[in-house]
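Derivation of every value follows stated rules applied to the coordinates shown; laboratory data play no part. Just so it is clear, the model here is predicted, and its values are computed rather than measured. Cβ atoms are built from the backbone, for glycine too; each structure is taken alone.
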Structure 1
Amino acid sequence: MEFSLMSKKGAYPCEVRADEDQTQFWIRNADTTGEFFNTKYELLQWIRTHWHRNEFIQPEEYDQLVSALSHEM
């Protein structure tokens, strides 16, 4: 699954990819820096620690992201 969220902090969207078949778990921040993870759980924990719903233009997209990653576990 892939998500794209527009942050209030940058011109580029924050991107999230969680593909268990390809074992690809990564994020790209609005400043284009990124992180790679070994598991979906690590990805979700990083998102919960470093991103907050009020940082996004549409906070409900953050809620949908966290919910989708949580339900897939």
Structure 2
Amino acid sequence: MTDEGLAEAWEPSRSHMMIYRQGPQITVLVDPDHPDIWRSEPYHPQLRAWANEAEPTGGYVIVFSPDDVVKI
């Protein structure tokens, strides 16, 4: 996601995730070599916050990890 407000920790080379918006949905694609990275700090709390912000307007966060698809 291109957002100047995001910390360097969200840079794909560090976070091992690609994040993008599709209308009301935020999609998270997790690097197969780091399948649980999205569950750690600082990522999981921020993903939950985005999901909570999006929910009133029908939005959500969906995480595609190698073996799982999780809607937050």
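Suppose you compute distance in nm of label points 7 Å out along Cα→Cβ at positions 8 and 32 for every structure in 1, 2: which one lands on 3.0? Mind showing how you got there, number by number?
Working: 1: 2.4; 2: 3.0.
Going through each structure in turn, the value belongs to 2.
Which of the displayed structures (1, 2) returns the greatest value of distance in nm of label points 7 Å out along Cα→Cβ at positions 40 and 56 on calculation?
On the way: 1: 1.7; 2: 3.4.
Structure 2 gives the largest value of distance in nm of label points 7 Å out along Cα→Cβ at positions 40 and 56 among 1, 2.
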request  = Work out which structure the value -6000 belongs to, where helix-only ellipticity at 222 nm (-39500 (n - 2.57) for each DSSP H run of 4 or more, over all residues; to 500) was derived from one of 1, 2.
outcome  = 2
